[in-house]
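Some structures are shown below for you to check.
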Structure P
Amino acid sequence: MTVYFIGAGPGAADLITVRGARTLARCGVCLYAGSLVPTELLAECPPGARLVDTAHLDLDEITAEFVRAHEAGQDVARLHSGDPAVFSAVAEQIRRLDAHGIPYEIVPGVPAFAAAAAALGRELTVPTVGQTVILTRVAQRATPMPPGEDLATLGRSGALLVLHLAARHADRVVEELLPHYGADCPAAVVAMASRPDEIVLRGTLADIAGQMKAAGVVRTAVILVGRALAAGQFPDSFLYSAERDRDSCGRTVPDGANG
C-alpha cells in the first residue's frame, strides 16, 4: 500500500501528467480538495473507488483516512492542485505518514506559475533582463513568513516575483514593492489559470490592484511582478547562437573540445 501525492495541475483536467493519470486510475481510494481539483479527474478513478473530499477535513481526519486505507491494503491517490512541491501542505502529511510507517510517493504536476506564464504568452527568464524567479506569498491570516522572506526584502533582488495566496492583499503587495520596482514595473495577474473562466490582467504596479478589484479577482490567482513580463529588446540567448560550437549531431561541444 502506498499514498501517492499527485499534482493535479493548475485547473484544466487535461494538464495532469500521464503518470499522474495512470496512478490515479489504479488507486482504490482518492482524497481530493473539492474546491481546487477539477471534478472531471475523478472519472479517472477505478470503478468502486472510495472518493473523499478533504475540503472540510482537518489534518487529523485526513491522516485517519490514510491509516484506514493502509489497514485495508488500498493505495491512495492524494490529489493536490498544481505541483506538490510548493504551497501544498504535503510536508505535514508526509510527517504523519512517516510516524505511522506508511509509504508514500510524490508525482509532480504542472504548477500554477507555469500555467500563468503560458496564459500570458511569456517566458519568465529573459536574457540580460531577468534570470531569477521567486515563488512566494504574503503572510496575513496564514502561517507567518520566516525572517528575511518578507516582500520588502525579496523585492530588493529585483527578480521576477510570483505571489501565491495574495489576491486579497493586492494593495499591500503594491505598497511594499513600489519602492523597489517602481510604479511603471510590469505586473500581471492570472486567475483560474487554464480553466474556462480564466482571467488574465496585464498592467503595471501602478494599476494592477485596481484592475483586480474591477475584475473581482480575490482568490485562485497568482500575481507576477517583474521587468521580464514586458521585455522586448534583449539579445538572443547563447543556446541557439550560430557562434556556439556544435558537433555533427547538433550537440554542444564543450569549450576546448576542438583543440
Structure Q
Amino acid sequence: MPSPSAATDQFPVRVFGGPTALFEYGGLRFLTDPTFDAPGDYQAPGVVLTKTAPSVGDPAGLGTVDVVLLSHDEHADNLDTSGRALLADVPLTLTTPGGGQRLGERATGLADWESIELDRPDGGTITVTGVPAIHGPGPREEVEPIAGQVVGFILTGEGLPTVYVSGDNASLDAVKEIAERFAPVDTAILFAGAPRFADVFDGELIVLDSAQAAEAAQLLGARRVVPVHYDSWAHFTEGRDELEAAFTEAGLIDRLQIG
C-alpha cells in the first residue's frame, strides 16, 4: 500500500496526443502507446484509421525511456510506424501476451493479474501488473477475435502512489475488478474518446466514453485522472469538452487533469 504522503504526491504526466503519455515513476521513465507519425491514413482490418493532428513532440525529444506500456500492438492509433521504431531503443516493452511474442526479445507479455518486478535506480522495485481490458462491447471471447487482445497496467511500489493505465478498454466491469484489488488509485491514465466505427460492433463503443470515464474514476477512487486517446484521430467521437462536461456532472472536475 502507498504511504499517505506518497499517495498525494502527483508526478507530472506529459501528454503528446492520442494515447501517448510520458511520466517518471520510482526513478524510471514510462511511455504509453507511442504514436508520433504525421497525420495520415492507416489500413486496419475492415476500417481505415485516420490521424488528424500531429503529436505534441517527437521521439527525439523524449530523452531516456526505460519502459513502454503498450496496450496493444495491432492498431496504428496505439503503435504507429515511428512508435515501432522507438521500441528498438527501449530496454523493455510490456504488452499483451500476443504482442510479447510478435514484438521480439525486448517485449514481455502480461496476462491478467500477472506481475513483473522492475529494479529502481536507487533501490527497491516497482511492480507492474497486467489488468483486464476489453476493446469493445460484450464478453472478451466475442470481442478479441475482432479487436484483438488489450492489456491495462497497475503500477505499485513501496512508498509510491498507485497508478492505473487503462489501455483501450470499454468495460466498466473490468474496471470494477481492478478497483476491488487496487482502489484507491492515485493517478488513472484513462483512455477515452468514445471511438466507434459504423461497421464494427454495430457502431458501439470500443473504448470508454466521457461519462464512463467519470464512472471509472469513481469506481477507482482516483485522486487524479489524466485522459488520453481522445484527440488526433477521426474515429474519436468525444473530446475535451465532453470530458469536462462529464466530470463536472459527476462532481469530479477537480480530479481531471487535461494535459
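Here is how the numbers come out for the structure above:
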quantity	calculated
Of the structures P, Q, the one that 2.4 was derived from, the read-out being distance in nm of label points 7 Å out along Cα→Cβ at positions 40 and 80	P
Read-out distance in nm of label points 7 Å out along Cα→Cβ at positions 128 and 152, computed value 1.7, structure in P, Q	Q
Test item: Rg and Dmax of the Cα atoms in Å calculated as 16.7, 50, pick one of P, Q	Q
Value 2.6, calculated as distance in nm of label points 7 Å out along Cα→Cβ at positions 72 and 160, assigned to which of P, Q	Q
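Taken together, the values in this text are just the output of simple stated rules run on the coordinates, not laboratory data. On a predicted model such as this, the values are computed, not experimentally measured, just so you know. Cβ atoms are built from the backbone, for glycine too; each structure is taken alone.
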